[in-house]
Structure 1
Amino acid sequence: MRRSPTVRIGVTAAVAGVIAFAAPASPALADGFTLDLSVPSTVYVGKPVIAHGTGVVPPRDAEFLYYFSVDALPANVISTCPEDRWEAVQIAESTGGSILVLKQGENRDAAGNFSTPFGFTPLKTGPVLLCGYTDDGAATTLARASKTITVQCSCVAGDRPANTRTPRVSRSRATLVCGPGSWSNSPTRLAYRWLVNGRSKRGANGRKLSVSRSLRGRRVQCAVTASNATGAATAASPALKVR
């Protein structure tokens, strides 16, 4: 039995950006069935996107139970959509792609035209191949469509990261841990550096620092540098006196 329609929001292979449209939707694979994907030209990381699958189910099949689905596949792994939905699911699950939508067809008018909305949220940068299918819920693909999108950093040019909550040093037994604080403008990398009495400690560039005898009685800070495609910024924590 076909599982109940479900929706999963999120694109694990993709973060905000500009969408580059691929070639027009593939022609119908079954006579009279068509499908296209309508996706906004610009999306941003962490911000939900509303798109639509549009197409035709021939009036002669007005009572036909069909399914509309969309999968997001890493375009740096595969450049064209698989022949059918089940292949797309397997590739998505094995490469970090996502199931964006799987639902029964709906909203058909008298002529068989339909428009079904679906949502997704890009999570990281990279090219993404959206593969849409109309199928019979079994093994027959009735229509297929594809769009290639490029997801880029959500920051505006000139907007490097800015610290909005100061880093903090906490202690867990014999280990100091640097909390990175909060940053605006979608940093893509965080780097850590430890300071002892205001001076950088050689080789101490991880998030954690072991408490040695030489640190006792000293004032220790962690400095965090956040960077994105535009630039970088650094913020230091308040000093913690090691006891």
Structure 2
Amino acid sequence: MSASESYGAFAYAYDQALGQRYFRAVRRLLSEVLQRYPAEGETHLDVACGTGLAIPFFEGRGFVSAGVDLSTIMLRVARSRASRLIAGDTRALPLRGTFSRITCLYDSLNHLLEPSDLALAFAEIARVMNDRSQFLFDMNHPEIYPEVWGMKEPFVDEGPDFHLEIATTYRRREKFGRALVTGWAIVRGERVVIRERHTQRCYERDEIIAALAAGGLVPVEEHEFDPWFEGRTVKLFFVCKKRT
């Protein structure tokens, strides 16, 4: 089994277990923001687009939408939902021009492990914005790392064509959460074993605001929400504009 096969199986299993469920929750916030701030130019970029769930949502509202992700394996899964896909790093977007709405969802930015990288990503996003653009993104609420990532029991979900387990740990001193992802998924008719390790950084709210400022962005709105409906705040959701 190759690393790409394992990651491809993980991408599919995550999409089934958590990705679609999360997007059903966040689409309400996206709809409210789009209604509150109508876009003048209907172009959309989904940064770290993953399996591409946000793209049909925006295209269904009249946007010309594109996705960029560092993982070509994720983009392979996304091709079932989108046609305008580009391989690229959030910290060095391979794009010119500007977009009226930009999104970065699924706590993708928590995978940037240094505050300098987070600020660099924000600066790259600001580069493809004009003074009427908006950037909509989420990050994990800092409280969930000791509460959720520090839990002894793993997250488990399964369906007829996948089984997924995510065991997490959190070290408060270094602010790193680590996940061991195991299981299997059926990919192109074959049962592929999943074994992945992922690391995230816990960012406090003031660290996020500082990185936004360093990148030339200003928050317009901030929301706390619970995509899993478990009665606790899980995500911070920001609406930002470019600093003028």
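Just so you know, all these numbers are worked out from the coordinates, no wet-lab data involved. Being a predicted model, the structure only gives us computed values, none of them experimental. Cβ atoms are built from the backbone, for glycine too; each structure is taken alone.
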* Assign the value 5.6, calculated as distance in nm of label points 7 Å out along Cα→Cβ at positions 66 and 178, to the correct structure from 1, 2. => 1
* Structure fact -> With helix-only ellipticity at 222 nm (-39500 (n - 2.57) for each DSSP H run of 4 or more, over all residues; to 500) computed for every candidate in 1, 2, -1500 is reproduced by structure 1
* For P(r) over Cα pairs in 10 Å bins from 0, in percent, for residues 50-129 alone, the calculated result is 18, 51, 29, 2, so let me know which of 1, 2 that is. => 2
* To which of 1, 2 does the computed value -1.09 (log10 I(q)/I(0) by the Debye sum over Cα atoms at q = 0.17 Å⁻¹) belong? -> 1
* Asked: For which of 1, 2 does FRET efficiency 1/(1 + (r/R0)^6) of positions 82 and 162 (r between Cβ atoms, R0 = 30 Å, to 0.05), calculated from the coordinates, equal 0.10?
  -> 1
